[in-house]
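Pasting the structures in now, so scroll down.
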Structure P
Amino acid sequence: MNFILYAVPFFFVLIAVELLADRWRGVSNYRVADAINSLSTGVLSTTTGLLTKGVGLITYAFALQHLALFELSAESVWVWVFAFVFYDFCYYWLHRLGHERNILWAAHSVHHQSEDYNLSTALRQTSTGFLLSWIFYLPMAVFGVPLLVFISVAALNLLYQFWVHTRHIPKLGWLEWFFVTPSNHRVHHAQNALYMDRNYGGVFIIWDRLFGSFQEEDDNEPVIFGVTTPLASWNPLWANVQFYAQLLSDARHAESAWDKLRIWFMRTGWRPADVAARYPLNKPDLSQFRKFEVPLDGRQQWYVALQFSVYIALGSYLMNLADSLPTAALVLGWSAWRSVCLCWAWPWRIARGR
C-alpha cells in the first residue's frame with residue numbers, strides 16, 4: 001500500500017486548516033508563490049520517484065539477500081518496533097551528513113530553500129536524493145529487516161515529519177525531550193548562526209541529544225527561515241539543480257585538480273581558496289533580511305493558479321496509475337507531463353520579461 005499517496009488529501013486538508021488558523025490569529029505564514037513553489041517541488045519529487053525509487057529498493061533487496069546476518073520475521077511486532085527506531089537512527093545520519101557534505105547538501109537543500117515555514121514546506125522535497133540516500137539504509141538490510149517492513153517504516157517516518165512544519169504549535173513540554181516537535185524542527189529550518197545545522201532527527205530527537213546536535217528554540221532569538229545563499233527563484237527545476245550547478249562551476253574554475261575532486265565531499269560551504277577569491281558569493285545580512293518576492297499582477301496570479309491546478313491534476317493522475325503502468329509508459333507519461341509544464345511556463349516568463 002502506498003501510504004503517501006493515500007495521505008495526500010489529508011495533507012491538503014491540514015494545509016487548509018492551517019490557512020484558517022493564520023486568518024483566525026491574524027498572522028501570515030503563507031505566501032502564494034512560495035507555497036506553490038514548495039508544492040511544485042513536492043509533486044516533481046514524487047513523480048520523479050516513480051522512475052527512480054527502484055534504485056533504493058533494488059540495492060536494499062540485493063543487500064538483504066546477500067549480506068543479511070539475521071532472518072527477521074515481518075510477523076513479529078518487535079521487528080516492526082526495532083525497524084521503526086533503526087530507520088530513524090539511519091535517517092539521522094543521512095540527514096546530518098546531508099547538511100555537512102556538499103554533495104549531499106546539493107540534494108537536501110531543496111527542502112530548506114523556502115523562506116516561509118508552514119505545512120506546504122513539509123512537501124517541499126528533493127528529486128535527486130535517490131542518488132546516494134540508499135547507502136545509509138543498508139545497515140537495516142544487513143540486520144535482516146524485511147523489505148516490506150523497511151518500505152512501511154520509511155513511509156511512516158516521512159508521514160510523521162509532516163505535522164512538525166508549522167509555526168502554530170508551541171513547545172510541548174516533556175515531549176521535547178524525546179520526539180521531533182514543531183518547536184525543535186523550526187530550529188532545524190533556521191539560518192540563524194545559533195540554530196544552523198541542528199536537530200536532525202526524523203521522529204526521535206534523542207539522537208541529537210546523544211550526538212551533540214540538539215538546540216532548543218530560544219524565545220529571544222526569532223527564527224529566520226531559509227538558506228544562507230538564497231535560491232531567489234520560484235522555478236522547481238532550478239531549485240533541484242542550483243547547488244549542483246554551483247559546485248560544478250566552482251570545480252570548473254578551480255586551478256587544482258585535487259580541489260576539483262574534493263569540493264564534492266568537503267564540508268558544506270567549502271570552496272577552493274582561489275575560486276572563493278575570484279567569485280565571492282553574496283551572503284545576505286540577516287539583520288536586514290527580506291524574503292524573496294516577484295510582484296505579479298492579477299492576470300499573472302490567475303495564470304499561475306491555473307497552471308498549478310493542471311500541474312497537480314496531471315501529476316496526481318500519473319501517480320495514481322504508477323502501479324498499473326509499465327516503465328516505458330511511465331517514462332513517456334512523465335516526459336509529456338514535464339513538457340506541458342515547461343511549455344506553460346514560457347508565456348509567464350515572457351510576460352515577466354525574463
Structure Q
Amino acid sequence: MKKVRIALAGTGNIAVEHAQAIGKIRDAGLCAVYSRSMERADSFARRFGLSAYSDYDRMLEDEEIDIVDIVTVNHLHADLGIRAARAKKHIIVEKPIDISLEKATALIDAYSVNGVKLTVISQYRFNGAIVRIKRLVDSGHLGRLILGSVSLKWPRTQGYYDSSGGWRKSQAHAGGGVLMIQAIHLIDVLQWIMGPVDFVQGKVATLTHRIETEDLALGIIGFRSGAMGIVKATTSVPSRLPDRIEIHGDKGSVIVDDNRIVGYYLGSNSYRDRLISILRSRFFSFLPWPRGTIEKQLADMVEAVKQDREPLVKGEEGRKALEIALGIYESCQQGRTISLKEESN
C-alpha cells in the first residue's frame with residue numbers, strides 16, 4: 001500500500017521532533033522540507049533524506065505530497081495552511097492554530113472549501129490518563145461538573161526566549177507567552193473535558209524575563225454548564241513541576257499529574273468511602289498509562305487520510321483553545337470579563 005507522503009514547513013526543534021515521529025509511522029513517509037533559508041532547508045534535508053525547498057508554493061506543486069505539516073513560527077501557521085489547502089494538501093498545524101482568530105477562521109474555511117483535512121497538534125488528548133478522565137466525565141461517573149483546573153509550571157531561561165531569532169519573546173511572532181506557547185495544550189484539554197465556554201477573565205504579568213509577552217498567567221473560565229475553570233501557568237519557576245489537571249464533579253474527583261492519575265475519589269465523605277478512594281487512587285497511580293505523543297496524533301492524521309475520515313482533533317478544536325487564550329489576554333487588557341459567544345465554542 002502506498003505510504004502517505006508528508007512535507008514539513010519549518011526546520012526548528014519541533015520540526016526535528018515531528019520528523020522523528022513520522023519516521024516511526026509505518027504508513028507514512030517524510031519526503032520534503034521547506035524553509036525560507038535554503039541553507040537551513042538543505043541541512044535539514046540531508047539529515048533526513050528529503051527534497052529541500054526555499055519556495056513554499058513550488059513545494060506545493062509536488063503532486064506526490066499528501067500532507068503538509070506546518071511547524072513554523074506561530075504567526076505563519078494560518079497563512080501557510082491556507083496556501084496548502086488551496087493546493088489540495090491535507091494540513092497538520094502545530095499549536096496554536098494561529099495567533100489571530102480571523103486567520104484561524106480563514107484556515108478552517110479554506111480546508112472545508114477545498115475538501116481537505118486539518119488537524120491542530122493537541123497531543124495531550126492522546127494521553128491515557130486524560131482519555132480516562134474524559135470517559136469518566138462522559139459516562140457520568142463524576143456527576144455534574146463543578147470545577148476544573150489546570151496548572152503548568154515550567155522553567156524557561158532567557159536564552160530560551162533569545163534563541164531562534166527571538167521569536168518566542170515577540171508579541172508579533174508568538175502571539176503571547178506562556179499561555180500561548182505552553183499552556184494552550186492544557187486550555188485545550190480543559191475545554192474538551194468541561195464543555196463549551198461562556199466567559200473568561202484573566203491576568204498576565206512579566207516577572208523574570210526580558211520579553212514582550214508574559215511569563216505568568218492566571219485565567220478563570222466560566223462554562224455554559226455553570227461549572228468554572230482555572231488556568232495557572234508560568235515559566236518563571238526554577239524547576240519543572242508536574243502538569244496538573246483536576247476535574248471535580250458532585251459525585252467524584254480525578255487528579256492527574258503529568259501522565260499519572262494520582263487521585264480518584266468517588267462517594268461521600270464517610271470513613272469507608274474515603275478509605276476506598278485512597279486505595280483506588282494508589283492503585284491508579286501505579287498503572288502504566290500510555291503517554292500522549294505527537295507520534296500518536298500524526299498517526300491518527302495518516303489514518304484519517306487513508307480512510308477518508310475526519311481526524312480525532314479537527315481544526316475547529318484548535319480555534320476554541322485560541323479563542324480562550326485570546327479572551328484571557330483581552331480581559332487583562334480591558335479589566336473586565338470577556339464573553340465568548342462564538343458558535344464554534
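A few remarks follow.
- For the set P, Q, ranking by distance in nm of label points 7 Å out along Cα→Cβ at positions 54 and 174 places P highest.
- Taking distance in nm of label points 7 Å out along Cα→Cβ at positions 118 and 222 as the criterion, the largest value within structures P, Q is that of Q.
- Origin of the value 30, 57, 13, 0, where P(r) over Cα pairs in 20 Å bins from 0, in percent was derived from one of P, Q: Q
- Source structure of the calculated read-out (helix-only ellipticity at 222 nm (-39500 (n - 2.57) for each DSSP H run of 4 or more, over all residues; to 500), -11500) within P, Q: Q.
- Taking FRET efficiency 1/(1 + (r/R0)^6) of positions 70 and 294 (r between Cβ atoms, R0 = 30 Å, to 0.05) as the criterion, the top structure among P, Q is Q, with the largest value.
- When mean count of other Cβ atoms within 10 Å over residues 14-21 is computed for each of P, Q, the largest belongs to: Q
FYI, it's all coordinate maths here, none of it is from the lab. In this text, all values refer to a predicted model and were calculated from it rather than measured experimentally. Cβ atoms are built from the backbone, for glycine too; each structure is taken alone.
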